[in-house]
1. Work out which structure the value -9000 belongs to, where helix-only ellipticity at 222 nm (-39500 (n - 2.57) for each DSSP H run of 4 or more, over all residues; to 500) was derived from one of I, II.
2. Which structure, out of I, II, was distance in nm of label points 7 Å out along Cα→Cβ at positions 160 and 504 calculated from, if the result is 1.6?
3. Comparing mean count of other Cβ atoms within 10 Å over residues 96-103 across structures I, II, which is largest?
4. When mean count of other Cβ atoms within 10 Å over residues 136-143 is computed for each of I, II, which one produces 16.4?
5. For structures I, II, which has the highest computed value of Kirkwood radius over Cα pairs in Å, for residues 384-455 alone?
6. When volume of the Cα convex hull per residue in Å³ is calculated for each of the structures I, II, which structure yields the highest value?
7. Tell me which of I, II gives 15.8 when you compute mean count of other Cβ atoms within 10 Å over residues 64-71.
8. Name the one structure among I, II that mean count of other Cβ atoms within 10 Å over residues 24-31 of 13.1 was derived from.
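Read-outs throughout are calculated quantities, based only on the coordinates presented, and are distinct from any laboratory measurement. Note that the structure is a prediction, hence the values are computed from the model and not measured. Cβ atoms are built from the backbone, for glycine too; each structure is taken alone.
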Structure I
Amino acid sequence: MSRIIKIGTRPNKLSLWQANTVAKQLNHFEHETEIVIIETLGDLNLGSPKYELTENDIFTQNIDTALLDEKIDIAVHASKEVSTNLKEGIVQAAVLKRGDYNDVLVFKDNDDFFSNKVATIATESLRCKSQWLYRYPNHKVVGISGSIEEQLQKLDQNEWDGVIFAKSDLKRLELLPKNHLKLDWILPAPAQGTIMITARENDSDILTICKELNDHETEIYVGIERDFLRTLDTYRSSPVGALATINKEETLKFKGAIFSIDGKDKTEFLKEVSVDHITDLGEYAAKFLLERGGKKLMRKEINIDKEILVYSTKALSLTQRSFFNANIGVEMGDFIKIRFNRLKPSLVKEPLNNIVFVDQNAVESILNNYSSDELNFTNIYCVGRRTRRFIEKNIGKVTHYEKSIEKLADYLENNIEIKEINLFCGVEDNMKLKNIEINKIECYRILQSPVKVEDKFKGILFFSPAEIESYLYKNKADDKIAFCVGISTANEAAKIFNNVITAKIPTVDSMIKSVNSFFEQNTQKSN
C-alpha cells in the first residue's frame, strides 16, 4: 500500500506518545505515516439545556468527524477513554498489547502515613476514590485536575500524602518516580493500560493493515471489560472496576465490581472460565451485579457537610457531581424547562421544502409530534453541528448548517435563491431576512422556573442566558461568583455579577474544573 497513513490524535503529551507508538509499529511493517493533531473543539450548539458533553466526548467527536471526513485514516485512543458505543461507520481496528494496568500511589516523602489513622490522598478518579475509602475509611480523599505534570506539581504544593495515577501513564511519559507504591488491590478501569486504533468501517485496506498491530489476547481482555461497562450503562468515570487476565493454563479470570461513591459498600463478581467458553462473560457479570444492588450503589450519594457550596441552575448527573473537589458541595434545580407545543397534523400532510431548525429543541419537538416516517422534508438547514447530527440521525440529510442563526440567515440570503422558508423554532426565537418570506412555526417554549437560592452558596453555575434571566426573578447577584459555560452566557452574567468565571471549553466538566480551580487558588491564597 503506497498511501501515507494519517494518524489522528489529541495534542497532549500522552496522546502523542500513543500516536507515535502506533506510527513506529506501522513503520516496522514498512508503512509510511503522518501524525495529524486534532486540536479544534469545533462549533457546539449550546442552545439546548440538555447539553451534557464532556471534554473527552468533544475531542472524540472531532476525531471521529475527521475520520469520517477522511482527513485522517486511523485514530489512536487510550482504550479506557473510548465510548463503548462507537459512532456509526467507525470500528475498532486493533488494540495494542496491554501495558501495566495497575494504579500507583505517588507519595511526597515516604509511606509512613499508612501507620497514621488519618491521611489525605488526591485523585481525579471516582473509581480510585471509592476503592481507597473502602479500604481506608478514615482517610480523606480530595479531587485533583490538570495534566499529569500539573498533578505531580500539586503534590509538592499541597499538604497531601499522595496522589493516585495510572501506572502506564507515568511510565509512558517517563515520569514514574521512585517514591511510588503499586496499588494492585485497586481494580483498574475497564481496558486500562491499552491503546485502541479506530478506523472507517468501509476502509478495507486500513483494516487489513491494522490487523498486523492487533494483539489477540489483549483484544479478548478489552472486549470483556468493555462489554461489562457497556451493559452497566454507566459513564466511564463511574465507581466501576474490571479486569480480565489469562493464565498459562488458558484459563480466563474476570473480576468486576461496583462501589458506592463514599466507599462504604461494594458488590463484586469473580469467575474463572476456559478461554474457549468466554461467550458473553462481561455482559453476564454486569447483569449479575445490577440484579444484586449494583444499580442502587451507583446512584448512592454522599451527604457530608462541605466547606464550599455552589448552586447549579440545571440538574447535573451523578458522574458530573463527582467531578467536584471533595470540599465543594453542589445543590441544583432546573431554572428553565422546555415545553413542546402541539402541532397540527395537517402541518406534515404535504411535503415541506426549505426547512430551518434553530436548535435541537426544535427538532425534538417535531419528533415529539410526528414519527420520522411522517416527515417529508427537503432542503433542511440548521444551526449547530450537534443539531445537524441529530437531524441526520432521526430525519434526513442536512443541506447546510452554520454556527449561529445570524450566519445561517446570511448564507440563505447570499448563497441560494429561496423565496420562502419554514422556520421551526422556539417562541422567543426569530430570524431576520430581508428578501425571504418566513413561515414561523413555534414548536416549543422555554418556561422559567426560578428558585430562591440561599446566601450560603458562594457560586452559581449558569448554562445559558435564559437561566440568568430566570435566576434574577427571585435572586440578586450580591457577592456570588457566576460560573458560565460559554461566552454568550458570561456576557449576560457580566451585566449583573461582579465576578464572572468562564469555562475554558464550553462543556459541563470544563465548567466544573473552573469551579475547582477557582476555589483551589483562593484557598491557597488564604493560607
Structure II
Amino acid sequence: MESDVRSSKDTVLIFDTTLRDGEQSPGATLHTQEKIEIARQLARLGVDIIEAGFPAASPGDLEAVQRVASTVGTPDGPAIAGLARAVKRDIDKAWEAVQPAAKPRIHTFLATSDIHVQHKLRMTRREVVERVGEMVAHAKQYCDDVEFSPEDAGRSDPEFLYEVLDVAIRAGATTLNIPDTVGYTMPAEFGQLIRDIIANAIGGRDVVISVHTHNDLGLATANALAGVLNGARQVECTINGIGERAGNCSLEEVVMALYTRHPFFNLRTNIVHQEIHRTSDMVSRYTGMVIQPNKAIVGANAFAHEAGIHQDGVLKHKRTYEIMDAQTIGLAQSKLVLGKHSGRHAFRIRLEEMGYELEGEKLNEVFARFKRLADKKKDVTDADIEAIVADEVYQPPETYRLDHVQVSCGDHSIPTATVRLVKDDDTVITDASLGTGPVDAIYQAINRVVQVPNKLIEFSVQAVTEGIDAVGDVTVRIESEEPVGTEISATTERRGRRIFSGRGADTDIVVASAKAYMQALNKLLAANGQT
C-alpha cells in the first residue's frame, strides 16, 4: 500500500499527537467517542498526521485507534499513526489499529541516550542498533510509511545517534523523528543537532526529519522552530501544548509563528488557521484542561488590551500592538446580536458561522439552553454560545445524569443540598446532605448516590464573559481512591489511582459546579467499566 506522507521543501508537516502524548496529561483521559470527535476536528484543522494512540497499551486504546483510522483516515484526510515500542507485539498491534486508514503509519521508538540505554533498557549500544534495524524492518513489512524515533535524542551521543539513524533508514524508515524527550536542550544546540543529523546521518537520502520537543524549560516551541530553521520538515505537537509533565510543543504557536513570520521562515503549513480557536476550545473542554488566560494565540488575553497606551495605539492602528488578527484563528466577531427574541434560524446560522454543525435533538437541546440563558442576559455572546455547546455536546457517556439540584445556605444556616440523579437505566434517585458550603453539600449528596470513592483535588471557577450576569465555567479534578483499570486511554494498562476532570457551565455557579462534578464522576465510572 503506497501511503507515504511527504513534505515539500517549503512545507512543514504538522504531526498532531494530542490523542496520544496529550492524553497522557494527568486527568486528560478521553473515551473513544471523544477521540473520534477530536480527530474529526483535527482533520478539519488540516493536520497532516494524527497520532491516534498507543494501540498495544490496551484493547480499548487499540479499538479507539481503529475507529479513528476508519472514520477519519480517508484518502483526502490525514495519515493515521499508531505508536509502538520497538517490540514485535507493539508493532503488530499498531498495524492492526491503523490498517483501516487510507494512509496508515507505524511510529516506533527506542531510546538512544546512555542514561536510558543503561538504566531503563538495560541494553548495550550494539543491542540497541540491532533492535532498531530488526523492528523498523518488521514495521516496514506491514506499511510503507514508517517513522522511527530515538527517544531522548537530545541527550544522546551524536556519533551513536548517527549510527542508529543510518540503520533505521536502511531498514526502511521514511521519517526520522528527533525527540527532546525531557525538554533539556537549548534552541541553538537543538538546531545544531538537526543540522548535524542531516549532514552526517541522512546524506541526501529521501527521508523527512521531524522534531518532537517538550516544554520542561519553557522552550518547546523555540526548539521546534530552531529544528525547522535547520532543515526539519515535520513538527510533532499538541493542541494547547498539553502533554506529560510541562507539556509538548504547542501546535498553534508553531503554526502561527510560521504564518505570521513567513518572510523570515519562508515556509508554510497545510493548517486551516480559522479552525485553531475551535479546536483549542474542543480539546480544552474534552480534557478538562483549562487554558491559561495569557497562553499565546488561544488564551483569553491573547487579543486583549488593558493598558491605556496600548488601547490608544490599537484604536489608531491595530498593528501598533497586534501582530496578527483574531479572525485568523477563527475569532471573528458576530454581526448578529442574539437575545431572547432571536429565533431558531438566526441561532442556527450563528452556530454554523462558528463552525458548529448540530442537527436534530442536539440542536434542540442547545437552542433550549440558549433561550433560557437569553432570558437572564440581555445579549448572548459567542463565548456564551461556545460554553452552551460545550456543556451540551462535549459530554462523556452518562452513567448518572444530573436532573435537579437545590441548595439552602447562608451565613447563619447549615448548607444543605438536595440532588436528583437519573441512572442510565432510568432509575431516579434523590438524596440530600449537609456540607461546609453549598458546593460541598452538593458533592456529599451526589456521593451518597453514586458511591464511588474519590478525592477532590482541584476546583476552579471563572467567568466566561465579563459582567455580573456572566456564565460561570467550573473545572474540577478528582482522584480515584481505589485502583482503576480502564480500557479508555493510552495509559490503560497502568493500574492505580487516576485523575479525572470535568467541566460545567451555567449562570448559577452552584449548578455549574454540580455539572462539572458529574462529568468527572461519569468518566471515573466509565474507567471502572460501570457504563
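1. On the way: I: -9000; II: -11500.
Attributed to the structure labelled I.
2. Details: I: 1.6; II: 5.3.
Computed on structure I.
3. Values: I: 19.9; II: 23.1.
Largest value of mean count of other Cβ atoms within 10 Å over residues 96-103: II.
4. Details: I: 16.4; II: 19.8.
Only one of I, II returns 16.4 for mean count of other Cβ atoms within 10 Å over residues 136-143, namely I.
5. Working: I: 14.4; II: 13.4.
The maximum falls on structure I.
6. Details: I: 181; II: 160.
Top value of volume of the Cα convex hull per residue in Å³, among I, II, belongs to structure I.
7. I
8. Working: I: 13.1; II: 21.8.
Value 13.1 for mean count of other Cβ atoms within 10 Å over residues 24-31 corresponds to I out of I, II.
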